[in-house]
Structure P
Amino acid sequence: MDKREKEKKTISKMIHIYHKGKHKGDELCIDCVKLERYAHERIDRCPFMATKSFCSNCKVHCYRGDMRKMIKEVMRYSGPRMLYHDPIMAIDHLISTIKERKNK
């Protein structure tokens, strides 16, 4: 799977976990749909995709302020829960984060 698609899959998974836990539904609400579309758009347009690991490690923050606030909330909620929902994705993310820190 290519890096952009992997990142989009990860963020979508996190938004779905957040929505299900906070908004109590299986189908995404309009705010979560907007956030997911916005995140995918940002990932598609990222000029640093080849050299960065995750948006949180990027020097340039391309999210608008309101969306950055929402995505941080989603990540804080979903991050710890990823281990239960998709352990392989969570472990892969952890390994990539550790490698990124080592390289700096």
Structure Q
Amino acid sequence: MLVIASGANRVDEAKAAARVGALARADARFVREKTGYAIGGVCPIGHTVTPVTLIDEDLLTLESLWAAAGHPHAVFNLSPRELIELTGAPVVDVALRESVT
């Protein structure tokens, strides 16, 4: 599973798991094997094995996004709409929203 989230957000693992089932943390070897990319450079497209992908709905509030381009020191610019078109992924609420009491 790949969650493409706003850097300002932390992913709510319970929300993600409710969409796709049980989750486990991926180590660097697993990430490289399944995506073809190193951690820190996982591009939203072009994976070795196509993942189930979710897009954080908060990204739609932005005009421009910067995504990893296959290397930890490379990025590319695209719009939220282009990201949705490229990935075909659903836009969902996956952000951790801490309640203030």
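Miscellaneous remarks
- Of the structures P, Q, the one that -6500 was derived from, the read-out being helix-only ellipticity at 222 nm (-39500 (n - 2.57) for each DSSP H run of 4 or more, over all residues; to 500): Q
- If distance in nm of label points 7 Å out along Cα→Cβ at positions 35 and 59 is computed and equals 2.9, the structure in P, Q: P
- Source structure of the calculated read-out (distance in nm of label points 7 Å out along Cα→Cβ at positions 11 and 67, 1.4) within P, Q: Q.
Bear in mind these aren't lab numbers, they're just calculated from the coordinates by the rules spelled out. Quick caveat: nothing in here was measured; it's all calculated off a predicted structure. Cβ atoms are built from the backbone, for glycine too; each structure is taken alone.
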